[in-house]
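Chemist: Given below, in the form of structure tokens, are the structures.
What follows draws every value from the coordinates through simple rules; no lab data is involved. Computed from a prediction, not measured in an experiment: that's the story for all the values here. Cβ atoms are built from the backbone, for glycine too; each structure is taken alone.
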Structure I
Amino acid sequence: MNPFIQLISEVINLYSLVVFAWVILSLLIYFKIVNRGHPLVFRLEDVLNRLVEPALKPIRRILPDLGGVDLSPVILILLLHFLNNALFYYVYRF
């Protein structure tokens, strides 16, 4: 296996986990399970927002308003998995 392709795949998988962690933290904050005022939670939310929001903004511009339901993280995770699978398919097909 090509180490460069494997590195790209691992970065894609890691970013998928970051998006998933952002979703979980957002739900925990929304349902008031964790307090946004806590310094650790505030810092973690800030870091995750800085990592995830730039990728979600273009998807949110395309998606219609669904009345408070944000499907952009789901679409982003699906796109990341598609990209990962396409990477392996096109690299190792030849």
Structure II
Amino acid sequence: MDTDAHTQVFLELITSYKRVIQETKMKDEKYKWELVKKYKGRLNVNAIDWKEEVYSVDYANLLYAMSKAVLKDFSKNYPDESKSLFVELFDEKIVEI
């Protein structure tokens, strides 16, 4: 698939997404945006107690249940390593491979 075809696919997806939002007003998704607003800036990798930082966020169903359990377990048993992974995950520098 060439670049123009990829662009067309994305434009169609965006158009479809906008139509769904207009029709549903995202009423079933509102709680997700409220959680995002409430916890904006979290998880804070500069928090003194990383485990407490991880445990203090209400993930609701934004994360799969097993993902929450693993995140909490890692923050408890491997705080430095898990914090380091979050730093790397959210590093927005572009790296050429």
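Chemist: Just checking, which of I, II has the largest value of distance in nm of label points 7 Å out along Cα→Cβ at positions 19 and 51? If you can, show how the numbers build up before the last one.
Modeler: Details: I: 1.3; II: 5.1.
Greatest value across I, II: structure II.
Chemist: By the measure Rg/Rh (Cα atoms, Kirkwood Rh), tell me the structure among I, II with the highest figure.
Modeler: II
Chemist: For structures I, II, calculate distance in nm of label points 7 Å out along Cα→Cβ at positions 35 and 83 and state which one comes out highest.
Modeler: Answer by largest value of distance in nm of label points 7 Å out along Cα→Cβ at positions 35 and 83: I.
Chemist: If we compute relative contact order in percent (Cα under 8 Å, 6 or more apart) for structures I, II, which one ends up with the highest value? Please list the in-between numbers first.
Modeler: Numbers: I: 38; II: 21.
Greatest value across I, II: structure I.
Chemist: Continuing with the same structure: One of I, II was used to compute helix-only ellipticity at 222 nm (-39500 (n - 2.57) for each DSSP H run of 4 or more, over all residues; to 500), and the answer was -19500. Which one was it?
Modeler: Corresponding structure: II.
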